[in-house]
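A.B. asks: In structure tokens below, several structures.
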Structure P
Amino acid sequence: MNKLKIMKQLYTLLLILPALLFAQTDIDFQSTSSGLPGPNWTWTADVENTSFAVVDNPYATGINTSSKVGELTAAAGSNAWALAFSDGIGSFTFDANNTTVKIMVYKTRISPVEIKFEDATDSSIKVARTVSNTVVNAWEELTFDFYSAIGDTSYGKVVIIPDNSERTEANITYFDNITFTAGVAPVGPSEAAPTPPTRNAADVVSFYSDAYATTGMGEYFPNWMVGTVSDNPINGNNTWKMDELGFAALANYDGIDLSTMEKMYIDYYTTQDVVGAKLFVKLVDTNDSQELLLDLGAVTAGSWQTVEVDLTAQNTANIDLSTVTQFLIDPSTDGDTFYIDNWYFAKGSPTTPATAPTTAPAAPTLDAADVISFYSDSYTDIALGEYFPNWSDATVTDFPIDGNNIWKMASMGFASVTQYDGVDLSGMNKMYIDYWTTQDVVGAKLFVKLVDTNDSQELLLDLGAVTAGSWQTVEVDLTAQNTANIDLSTVTQFLIDPSTNGDTFYIDNWYFANVPEPGPSTAAPTPPERNAADVISLYSDAYTDVASNFDAGWCGASSVSEISVAGNATTAYLANPCQGIVLNDGVDASAFTNLHVDIYIEAGTDLTSSVFNLKFVNQPGGAALEMNLNIASSPALIAGQWLSVDLAVDLTNFTGFKEFGITSNLNNKVWYDNLYAYKGTPLSVGEIDEFNFVTYPNPIENTLNVSAGVVVDAVSIFDLTGREVMRATPNAAAFSLDVADLNKGMYLVTVKAGKQELTTKLVK
């Protein structure tokens, strides 16, 4: 049963195109007889409530008279980044002959168009460009410059986002004729912007910098700005390229508090060489209609400029900066190119990076019986045969801190320990390690490699991006990373291996452990059999769920995830404070009297301030009914076991039930199943068995045959929105129905005999 309802529509368009055709061939959607590659790719719409299809060109005029085009349909309220992608492009690398990418679009509104190339398996490896269309209701060819991506890693996926903006109504865009031609070397920086100094996180509000954590924005470069902005990494450092710049804008309408910040910093590089031209940044509070114009001084072309702005000195009108909502980069002379990096606000002075740790990391607390330790004062280490042999690439010395043993690994390439009799790690599901490093290289990572030299197998464990200047405790999920199911029963070599060599690492508490996974070990109780008309199921294996966007992203993406517990699909509530369930169509819930949900809270959880709140919502903005569960409610929340909740609800006015919300502070500690509203009583075993009810064939075509052990009074067929699409009164135990007029899809068939009623699923 599909439970999360993240609907994806897959359109397979014949064969996969070899990569060699990708470089400079016009990609269109004509028939394969044309010899062109477009229809030979597999295209997928990858955002809920979005579909992709190859259709007849509805506007075969102007610059595009081709017969077939790609059509992307995004429903009202769907994500701004509604997209179509193809992962059948082979292996593609940008070179001097293919860096100018063009695409024809037909749109009904002005909005950003994004083309992105990604690694086939790792979406974090990507390069993207964004250009807005300038005309509507006509075909327009847009140009994207990927020259700076020459030599990047090979890509295996192309992504098209033709309308990257919020929408309140369904929107259809068309695209066609993607071309790849030689580009022109840009006149821009060859080196990345200078690296900002190290600062305490509490002293920085960063809008854009690889050096600091970024403050989230609600809107980046809206369609009311003037110019186009694209990602332009330089030597691995993220950089914005702003072409034909009039002004660029960011917005966060909840407001960002800059009132305690003392300085603003920004790095820019520009081609603008106009005498007297200046650069400004404007801070706007749209709530109070206030703004502060910051003068960054005369523009200097052809080199990176790091600008420091004294906020106090320039804020002579004492504008309140506690709720700034818009942030604009605004040159006095328009139309040139600016590269932007390291835009942030700060207070205080930079910190002096430490060269070595002065305290030991926190001691581990796992039970020693569940641990195989290589190096830790908290456990008894196993005996290894060889420590840091001469083929290691590091200088390792003891570096005790406050009596705690620590390894210092200087000039680090890789460090190795071995046990050629083999160490059995097959019963371990986690690896832990503490590190402290001086390495401060953007994009640098740390790895641990487990090698079985007897069977010539190895497992490379990714410990993530390196963080310098503080102890980092890393937990690695061995099961999740061992996707190739490497046998870990006789591991002989263990290597600590940073991606960038030459720096110093301090290592402590390196051990493997068998850690029980959180959450329930048994499935939630199975709900009783009920008539389909007596249930509105949002999530349950026991019933047919109503069609919905089950994770609508009200508080951010991926608020929930589905896991299997004893073979039963169960929802895990993740890091976001709320989950929104949006039904595809409104449902009349006015006759329903109860709400049911099964909840499991991780054993040992302090429930003192814990809440699990459930809310029915009529059409958006309409009436709502909220139920709050805590340790004082009835029933009260409990931990370490399934809690079956049945609440009486008054849904008399919920004739347009459309949304259901869950809010909780039990993030990553609560799981739930069997979320449904119901009325009436469950069916008895006798009622179910007496029917002896059979429908065939399934799937059906034009005729549905019905056989029952009793005379059937009435038959109703419902679609998944609850709408009755057919009714019959056969007054017979065996009969046939003509269903030729039904559309393809899934239906519910309800059969009534006297006071008995039974429902089954049907597919056409």
Structure Q
Amino acid sequence: MNENITYSPKVFIPLTSLCRDRCGYCTFAKSPHRVESPYLSIESILEVARAGAAAGCHEALFTLGEYPEFRYKQARQWLDANNYSSTIDYLAAAAAAVLKETGLLPHANAGALGHEDLELLRTVSPSQGMMIESLNPDLAAHRGAPDKTPERRLETLYAAGELHIPFTTGILIGIGESRADRVDALEAIAQAHEKYGHVQEVIVQNFVPKLDTEMRNWPACPPEQLLETIRIAREVLPPSIHVQAPPNLSDDLDALLESGIDDLGGISPITADFVNPEKPWPSLELLRERVEKRGGTLVPRLTIYPEFVRDAAKWIDPDLHFAVMDRSDADGFARDDVGATFPEKYEDAANVGTGAEVIQIGRRSTAWYSGADTAPGILITGKASDRTSAPIAEILDAALTGVQIDESQIATLFRARGKDVTAIASVADELREAVNGDVVTFARNRNINYTNVCTFKCTFCGFSKGPLSLNLRGKPYLLADSEIAERVIEAHELGATEVCLQGGIHPSFDGDYYINVARVVKEAVPSMHIHGFTALEVFEGAKRLGEPIENYLVRLKEAGLRSLPGTAAEILSDDIRALICPDKISTQEWLQVHEIAHSLGLRSNVTIMFGSVERPEHWAKHIVRTRELQSRTGGFTEFVPLPFVHMAAPIYLKRGARRGPTWRETILMHAVGRIAYHGSISNIQASWVKLGPRGARQLLQAGVNDLGGTLMDENISRAAGASHGQGITDTQFRDVAEPLGRRLVQRTTLYGRVESESLQAPVA
């Protein structure tokens, strides 16, 4: 099977069970005397939604009867008393409240609606739905149901397409329709989709008789009829339409999967299936076991499918873009970290400018994210199983034989899920052991961020202060030469062998500033390794002096510079750079600076900042471009993935990015980096500042051999909202490495051993 089987973690919210239709099979619809209130109150709705959010759900499914105010005076009176013009007006208000207060994405399943109502709901609900059920106008099941006529259902289906609404529809089988009727309904759905491309899924739902209905004595839809219809749906519908069958209405999940479904619908840890209350949801553990046994992976999704998320400009109302993005992973599926993802709110976050001093208010996410105190889930569980999917296994086998994997294969690895993640981590760890043995390295170093004033407007940066935002994030500063020297001397006395020099691009700087700083460091401690100045600083320094980059780097080297950090790379794809650092150096300029530096004997590293707006194909391109440079120069010492820290990042506060990578994506970035750079770059580093010690330990089992530096005075990640930073001790590094049986050793910047400072191996 080797494919993703999706489901939506949701809460089921029955807005109203009043309905003007009388369908012979329905127990959801009730009369006014059988309900406490015509409509569920906003308070009750939010209570359910908050519980769902706390349980890690992503969807709020609103189900309701169709136009009850046209039949029941009680409904009309309630709407009038609460200042709502219609049921749909109230639905829109309820959906907006859920979205604002809990972050859950509404899915409006409101039945046959006109153009105006669909358009209103599009502003608060990323997706909508309506079952076609059947296009046979003579079914006894639909007598007394004016909204179940073929004309009304098809009008709604086509209107949703005209409005670019990601739409869920489906058929109900076993209610008296013929096989030809089912085919006709599926063909009608296919035709609508062919015109608009808006049908995201088709539900093939089997009739189950219920007590207290007109059809209580009808036979249930035979299992073989359900399976046949699923197979027909797969033949009739375009491949882009997903096919779903409710797993709680069938006893044979394997047969459903074999017949061709690729989605299990919404499954709730909180609420019942109110349409089929007698049929409880199967456990996710059971579903995952059955899917994995067949070679697939159970994957959570949002109310809308990834292909629609990836084309948000067309399919999602602009006001909903951020809400969807905030719950998405890099491929448009739902974030899959354990815990709750709440909508984060900040004091004065509206005044972002080029950054903000932010204080989070309200509930905090309990899911892992970059820079948080929360420990990530355990995804590395040991060696690969025999359930590794064929495409992944083929790539990994090639990598183990020394074949260099290409850009497409790298992107495929980045999209791995489930058991495949463990397989990739296992291969990465095997390659790590072959190259680095049981040694885990670290450097004693100090960051010196000489200024926080910067003329550039990188939208991810919470550290720099632009000329127009000097009132934000505290006071601007520029360190005096004497203070820089004092910090270098202090670092040396504390055992540091390296200082890392990075800062904002101050408007008063010319290129000689950086040369002077290097001299100050060298004069203070001649033996100190100067790891400094990003490609942006080098490029800008040369530009402001009007001299070639090569000449400028020669002067920096003469002043004491020995290596360059890889930061300022972010994502080496200019379409992404246009979004996150539009006035920064281009991809080619970054590569040019590092190539020239390598030609002069200066080493550097490769970094990647991932998890903001880019996708796996951008990660793959970044790796290939830097690998190609490494093949020419051999000047890169290490690969350092840097997960995007979102909390105080202007692009996040301005609702333009997601909240960093998921933990699965973070593991894969390090593991795939090890595999893709194998034979090219020997060292893979985990940034404990962004990952935390517990995250770093897990990554030591996924290809990582280096923990970076002690980083006295790390400020940049802290300014972005990270909880870690401001230094780590040898003992803390030892606590990370030794439980895994690894030997912790201090290194120099260029991966030489500091023999006198080598640490003892763990006692067996």
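Just so it is clear, none of the values below were taken in a lab; they were calculated from the coordinates. Worth saying up front: this structure is predicted, and the values here are computed from it rather than measured.
A.B. asks: Can you tell which of P, Q yields 12 when relative contact order in percent (Cα under 8 Å, 6 or more apart) is derived from it?
C.D. replies: Q
A.B. asks: Here's another thing I want to ask about it. For structures P, Q, calculate Cα Rg over 2.2 N^0.38 Å, for residues 289-632 alone and state which one comes out highest.
C.D. replies: P
A.B. asks: Suppose you compute helix-only ellipticity at 222 nm (-39500 (n - 2.57) for each DSSP H run of 4 or more, over all residues; to 500) for every structure in P, Q: which one lands on -11500?
C.D. replies: Source structure for this number: Q.
A.B. asks: Here Cα Rg over 2.2 N^0.38 Å has been calculated and equals 1.06, so which of P, Q was it run on?
C.D. replies: Of the structures listed, the value fits Q.
A.B. asks: Work out the source of 14.3, 40 here, i.e. which of P, Q gives that when Rg and Dmax of the Cα atoms in Å, for residues 577-640 alone is computed.
C.D. replies: The structure behind it is P.
A.B. asks: Next question. To which of P, Q does the computed value -0.37, -1.26 (log10 I(q)/I(0) by the Debye sum over Cα atoms at q = 0.08, 0.21 Å⁻¹, for residues 401-568 alone) belong?
C.D. replies: Q
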